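Below you'll find the structures, each written out as structure tokens.
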Structure P
Amino acid sequence: MAGVSEFSWPIRVYYEDSDAGGVVYHANYLNFMERARTEWLRHLGFEQTELKSHHAVLFVVRKLEIQYKKPACFNDSLLVNTRLVNLKNSLMEFEQVIKRGEQTLIQAVVQVVCVDAHKFKPVAIPTPIRNVMLSMESE
């Protein structure tokens, strides 16, 4: 999906995010990326609670590849860059990069699947949501 605009979300590292050495615990980067994808959806005009109540769908992580390049530390100011790189019937694939200034700390590819909110089986991404995602290609 060439031309898809990148969405960035700032994150501050709090004491609760770090281990005894003041370094971000590895699993917390997943939380940072989840928050950025949620804010990306909000930026598009969709709340996850409304996806469930109005469209009866949920977005769930199917697969995740992550490279830890450098650690983040307590009180660091980070930026989570999120880019939709592949959109299929029920699947979205994101590239997510976490940076501190110009330093790349984390690189990840995240596959997210749209599922029925009651059966938890894959379903097509609802047309209104898909259309907004596709319109981002031209920005």
Structure Q
Amino acid sequence: MIKTKWIIYTVIIGLIPFILRLIIFILSKEKSWDFLANSIDFVFFGLALNLSNINEIENFNTNLDAKWATKFKGFSTIAIIIFSSILGMLYISEQQADPIISDFSTFIVSVLLGVTSFVISYAIFSKLNQLHNANS
């Protein structure tokens, strides 16, 4: 049940910017494929996943291995700092006439970090789901 709630409340909510962008793209008369590839969407997806990781680990009712919990809370905290830094750079870059960072490089980094966050978040929620089911 924990993993189902994670998919509904975290993954789908985190994908809302992608879904809205896809709907707008489909309904637009003039279609630009560049519109679909947006670093900020991946950054928000990663932020949603990592915030959810920390919240769920902190509030899990069954005893967790402290070392395991600290390791994954630490990863998520570092990921939040990285995602927030990327977001700040993207916002600053949008305000510049001559962008200070490469859109392509930022997109690739955002995608890789977003996918990595998804895989780690999936592993965390699989473990929590397993522990929850074992104690039920």
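Have a look at P, Q and say which one yields 15.1, 44 for Rg and Dmax of the Cα atoms in Å, for residues 12-91 alone, as calculated.
The read-out comes from structure P.
Comparing relative contact order in percent (Cα under 8 Å, 6 or more apart) across P, Q, which is largest? Walk me through the numbers on the way to the answer.
Numbers: P: 30; Q: 35.
Structure Q comes out on top.
To which of P, Q does the computed value -7500 (helix-only ellipticity at 222 nm (-39500 (n - 2.57) for each DSSP H run of 4 or more, over all residues; to 500)) belong? Please report the intermediate quantities before stating the final value.
Numbers: P: -7500; Q: -26000.
Only structure P yields this read-out.
One of P, Q was used to compute P(r) over Cα pairs in 10 Å bins from 0, in percent, and the answer was 12, 41, 31, 15, 1. Which one was it?
P
Just so you know, all these numbers are worked out from the coordinates, no wet-lab data involved. None of these values were measured; they are calculated from a predicted model.
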